[in-house]
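Q: Scrolling down, you'll hit the structures one after another.
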Structure I
Amino acid sequence: MDGLLYFDNNATTPLDPQVLDAMMPYFTMHFANASSMTHRAGRHAAAAVDKAREQVAALIGASPREITFTSGATEAVNMALKGVFEHYQAKGRHFITCLTEHKAVLDTFAYLQRKGAEVTYLPVSTAGSLDLAELEAAIRKDTILIALMYANNETGVIHPVQQIADIANKYDVLFFCDATQAVGKVPVYVGDGYPDLLCLSAHKCYGPKGVGALYTKRRNKRIQTGALLHGGGQENKLRAGTLNVPGIVGLGEAAAIAQRQLATEAPRLGTLRDTLETGLMALDASFVNGRGAPRLPHVSNITFRHLKADQVMVNVPDIAIASGSACVSGTRDPSHVLKAMGLSDADAHASIRFSLGRFNTVAEVDTAIAQLTSVIPQLRASSPIWQLYKAGQVD
């Protein structure tokens, strides 16, 4: 991708070369099945899986036995939510989540509602923040789980995870946290009082696609998530199927690299994001979504009013940016996240997500600012609605 400025790291991050190096032997020399414990080659593969489990656990402060490898965060979401619904029906069928959750969570809840679950969808403020009093008021005697993400994939807005966990513990309700966009970017720890279940994905933190993990707390509450796949009894009978050893090794190495770089990388990305926002806010009728809330250091969602995001992206072909979540990028509907924050359809369609990453530089950010601050005024100059805006005839 020579010449491409890649600012779509929330969709997927590039594979770190160190991760690829760690994975390669398990495609070639050490190709054995990790369940083949009767011979040395299988035991070598199993040892690599064990090491990766330790590396992932160390990144989030968990025990290795609390980590179940999956094909990614979407599978982990399904495993957690469907498993809790299946195993906790004696207590209740009520769940609490939020309107701005990822589609993997919202679509799974839609499925569970068809199976008899009841779901409360909490609103957010114009900054994308939750009202914790509303969360607490929504809890019922038959509430079995709260599902709230660590940080939003479109805006980067961070939820107060510790306070949510405190509320869940107060009412003896399980707490599932989709931390896919946060793990490896900011410190995420699952110590006492933190989520009972948490998911992550390798390709969001410079690992390979097709592998992720579900953390399941075992010290305080034994949570038996329902197996989606039945067959060989792998992963403590929670997830059958031959283990993706190269992918798991890659996730482990990505976790280890992230842990080493966390203290320096988050501030660096925060500086790049602030530089980007300062440069683009020089454009008239533009604003940052979620700016009044705590946010991930590398994410910026900006509305350029009276334009279509698609127009902008077509005219900056050397910049990889997004108009929303990658999982719904093929739809024409406005972002459900931005709509929940009170944006009009027009403003939601005029919004662009920038998500910076490990390999972005100051020079790239400066180039992006220069291109966008040139292209956007040109596009607006030929827009009839922009002329009405300048004349004060539309907001």
Structure II
Amino acid sequence: MSIASAFGFGDSRKVRYAVVGLGDISQSAMMPGIDHTGNSKLVALVSGDKTKGHAVAKRWGVSDVYSYDDYGALLASGTIDAVYIGTPNWRHAEFAIPALKAGIHVLCEKPLEVSSEAGQAMVAAAKEGKAKLMTAYRLHFEPATLDAIARIRDGELGQLVGFTSCFGQMADPANHRVKNGIEAGPIFDMAPYPINAARYLFGDEPLEVVSAVGTRHPESGFPQDFDDTVAVTLRFSGGRLAQFTVSYFMNDVDAYTIAGTKGSINMSPGFGWQSALEQHRVIGTDKTHEAFRQTDHFGGQMRYFSECILEDRDPEPDGEEGLADLRVIEGIVQALQTGQPQKLPPFARLRRIDPAQVETLKHVKSPEPIGASSPTR
């Protein structure tokens, strides 16, 4: 019996969400898709700027607006079942832990946090409160991504050998991402995508950060206290290598290639949510191209999470999945600081993506955010 049926709500029950943090990602990406999930409802907003909060609430027909200082009152109100956390990276645990301890489920933007210690505290809080914690890895539900995983598992590419990616954007010097050092920079903001992709395509965990090299461009207009461009090489078991470059000082580029002894798949776009993802496949000498239907990545992942809540199932990209990437990010930071390779601590991830968890909600238009700006110039 589902939780919804057990509690007498029936199959039509909707999970009531509060959105915490009203930046660009919340307003432009997550909030537009909530209504068409069919099982989720936006009922409250939490913002550091209550004036902005009320303006956003008016747009979305939400009556309850809380400041960060009033967050505890929201958790105790009995009006929400779950929160979506879209705050800056280093404030995820601050809002996730009290919610989880109160038994309120948490869908948290990536990265899970900025340290394994904070991420582990979030996982522990979920266990303590018997609440569900999901890291918002939207590509775990995206059709082109899951198709690539299924093809790899079916052996189409043969023995996997290498992964390579270039993921860059021209960040706005006025955006908060370039004003808060390394923890808001491309290592924490963009690198989770190629790290996570290498892990789900290889179906394995990296053993070592072989190298990490960063550079700072004075002409970028950024403060010179973080690397705006970083190139990384990871070593996996079986001689497999993953290489990627992430940057805040590139014209938009969004692609990766996974290659094996029988073929390769190039995904371009590979990580973005504002256009359809496309595969360029080479199997032997046969070349094919497939453009997949553009879907609502954010609404899809919320629908999945709400299903997990209503049916009392553990989500697949859980807190442990977020910790797996934090382990790698910390190794990259150490490699940058020391200039030396970094062996990564042992880590066993027992659960992987199920290609059947695909979500196909239709893409929805993004409105201009109120009191927030795009990270790009």
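Values quoted throughout were computed directly from the atomic coordinates according to the rules given, and no laboratory measurement underlies them. What you see is a predicted model; the values in this text were computed from it and never measured. Cβ atoms are built from the backbone, for glycine too; each structure is taken alone.
Q: Can you spot which of I, II the value -8500 was calculated from, given it is helix-only ellipticity at 222 nm (-39500 (n - 2.57) for each DSSP H run of 4 or more, over all residues; to 500)?
A: Numbers: I: -12000; II: -8500.
The value was obtained from structure II.
Q: Have a look at I, II and say which one yields 20.2 for mean count of other Cβ atoms within 10 Å over residues 141-148, as calculated.
A: It must be structure I, since only it matches.
Q: Assuming 20.2, 62 is Rg and Dmax of the Cα atoms in Å as calculated from a single structure, say which of I, II it is.
A: Going label by label, the one that fits is II.
Q: Name the one structure among I, II that Cα extents along the principal axes in Å, for residues 245-316 alone of 48, 26, 20 was derived from.
A: Of the structures listed, the value fits I.
Q: Moving on to the next point. Distance in nm of label points 7 Å out along Cα→Cβ at positions 13 and 341 was computed and gave 5.2; which structure, I, II, did it come from?
A: Computing distance in nm of label points 7 Å out along Cα→Cβ at positions 13 and 341 on every structure in I, II gives 5.2 only for II.
Q: Could you figure out which one of I, II the value -0.70, -1.01, -1.07, -1.12 for log10 I(q)/I(0) by the Debye sum over Cα atoms at q = 0.13, 0.17, 0.18, 0.19 Å⁻¹, for residues 69-204 alone was computed from?
A: Values: I: -0.49, -0.87, -0.99, -1.12; II: -0.70, -1.01, -1.07, -1.12.
Traced to structure II.
Q: Now, a different point. Out of I, II, which has the highest value for distance in nm of label points 7 Å out along Cα→Cβ at positions 149 and 301?
A: Between I, II, the highest calculated value is found for II.
Q: Say we calculate distance in nm of label points 7 Å out along Cα→Cβ at positions 21 and 261 for every structure; which of I, II gives the highest result? Don't skip to the end; give the middle numbers.
A: Details: I: 1.3; II: 4.3.
Going through I, II one by one, distance in nm of label points 7 Å out along Cα→Cβ at positions 21 and 261 peaks for structure II.
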